[in-house]
1. Assign the value -7500, calculated as helix-only ellipticity at 222 nm (-39500 (n - 2.57) for each DSSP H run of 4 or more, over all residues; to 500), to the correct structure from P, Q.
2. For Cα Rg over 2.2 N^0.38 Å, which of P, Q scores largest?
3. To test your reading of the models, identify which of P, Q gives 13.5 for mean count of other Cβ atoms within 10 Å over residues 95-102 when calculated.
4. Which of the displayed structures (P, Q) returns the greatest value of FRET efficiency 1/(1 + (r/R0)^6) of positions 31 and 55 (r between Cβ atoms, R0 = 25 Å, to 0.05) on calculation?
5. Given that relative contact order in percent (Cα under 8 Å, 6 or more apart), derived from a single structure, equals 18, which label among P, Q identifies that structure?
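Readers should treat all values here as calculations from the given coordinates under stated rules, not as data from a laboratory. Here the structure is a predicted model, which means the values were calculated and not measured. Cβ atoms are built from the backbone, for glycine too; each structure is taken alone.
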Structure P
Amino acid sequence: MQNIEPLQEGKVYHIYNRGINSTELFFESDNYDYFIKLYGNYIDPIADTYAWCLMKNHFHFLVRIKDEAPKTPHQSFSNLFNAYTKAINKRYNRHSSLFQRPFKRKLVDNETYFKNLILYIHNNPVNHGVCENAMDYAWSSYLTCVSDKVTNLKKAEVIDLFEDLENFKSLHKLIVEIPELEF
């Protein structure tokens, strides 16, 4: 059995996973909406979110586990994935797991890696050939970062990390590869 390091309060993590056997996780646009709604219910109470991207068969989140999180962080993520799986199984008359287990997590322990992950996550659809620019993809936090929309996303902190909005936009046009990712 794989030894999985528990998520710790006050630490920043790149959380990512894909569908079991690389199967699709999202079949229609309302699936993405529903997943984000569940994410708000299960994860917002225990973590601050800095970036996210939902792709057809995988996802990425950049989160900081809150100090004194009210629930066990690992269990909150498991509850999210289980709730979504149950809804998808019911809606599409399917059975079995949807996500690979255990979900992946990588500790983010420096600002450069943190900043590069934001770029990588937002450009994931570009890297996979889904679109040509991060602003063209609806299912990531990029558009939230550049909008005036009220959200739980820590977008002010993200923009500050890039100094200002124009620099944020400009740096997103660069290709960022993160070789430490393993699927």
Structure Q
Amino acid sequence: MATDTVTNSGQSDGGKAEVTEKVVFINRCAKVVKGGRRFSFSALVVAGDRQGKVGFGFGKANEVSDAIKKASEDSRKHMVTVNLRENTVPHEVVGESGGGRVLLKPASPGTGIIAGGAVRAVVEAAGVRDILAKSLGSKNPANVVKATLSALTQMRTREQMLKARGKFKSEKA
């Protein structure tokens, strides 16, 4: 069900900020009225530049294309920066949102992305190439995406932790 689109974010400085969008989930809702059924659609879209910025958006409309358009605009508005180390995550972490829990573990180079649908969409958009992930709680794609983003925003590099503790990285001779 996931589809990819790559678009340029329209930077005037000529930067290479191509944003990748992936449709994670589309839901159809029916309302019964006098003449029959009226359908409406909602879409969950993940967007990222594959260099450490990622976000998600949710859109609703009476047509699928309009719902996807609204969701992609929303995902671009709510992009956050995540800390990555080389092509993986710096350390193991568990993210939670609602009933969704996601475990992310760093992986050695060449492992690839070992993750399910919603988690895979988020980490691919963020630019992670090697990761081990497991969805532990809810299977609801919205909660899984939010839990994955929660886990990614908790990531801290070694330098950030040393700075927070008031220490500095020692130079090795």
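1. On the way: P: -10500; Q: -7500.
Source structure: Q.
2. On the way: P: 0.99; Q: 1.18.
That would be structure Q.
3. Values: P: 13.5; Q: 19.4.
Source structure: P.
4. Numbers: P: 1.00; Q: 0.25.
Going through P, Q one by one, FRET efficiency 1/(1 + (r/R0)^6) of positions 31 and 55 (r between Cβ atoms, R0 = 25 Å, to 0.05) is largest in P.
5. Details: P: 27; Q: 18.
Checking each candidate, the match is Q.
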